[in-house]
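Read through the structures below before going on.
Bear in mind these aren't lab numbers, they're just calculated from the coordinates by the rules spelled out. Since this is a predicted model, take the numbers as computed values, not measurements. Cβ atoms are built from the backbone, for glycine too; each structure is taken alone.
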Structure P
Amino acid sequence: MHISFGFWNMADWSAFALTLAGVWQLSSHKKSGFIINAFASIVWVAVGIHSGLSGLTALNIILILIYVRGYIKK
């Protein structure tokens, strides 16, 4: 198994870690989880665009809107 430490690989793993942290915050009923997940989704969108993954990109654009809505409503 080859592990690469290029910029996009690090962005991918950073988005992964941010998503986990955001979900943890949301499960603790903390409003900061919406912000963390929205930021993670922005990184996922960048990774999706760079990798040509339109499904990942579309999903995360929709999730950003859901997180903004959740942040406003909470």
Structure Q
Amino acid sequence: MADVDQGVIKIIELVGISQQSFSDAVRQAVAEASKSVRGITGVDVLQSSAQVKDGQITEYHVNVKIAFAIER
């Protein structure tokens, strides 16, 4: 997931949500995390699911792990 030569990597788990697609849900999770976390080095999608109403997908959900280096 993360490509760091030295140091320690921290992992946080988030749920991204989108009305567009699974890919957009991943982008939403990374974009939101980057507002408060510096140095994101990778994202790992753990699980995907969707909400359905009247036979149509209404929301895409992805559980992700986001990796970033601990600053010294």
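If helix-only ellipticity at 222 nm (-39500 (n - 2.57) for each DSSP H run of 4 or more, over all residues; to 500) is computed to be -5000, which of P, Q is the source? Checking each candidate, the match is Q.
Kindly point out which one of P, Q the value 2.8 was derived from, the read-out being distance in nm of label points 7 Å out along Cα→Cβ at positions 9 and 25. Clearly, the read-out refers to P.
Have a look at P, Q and say which one yields 27 for relative contact order in percent (Cα under 8 Å, 6 or more apart), as calculated.
P
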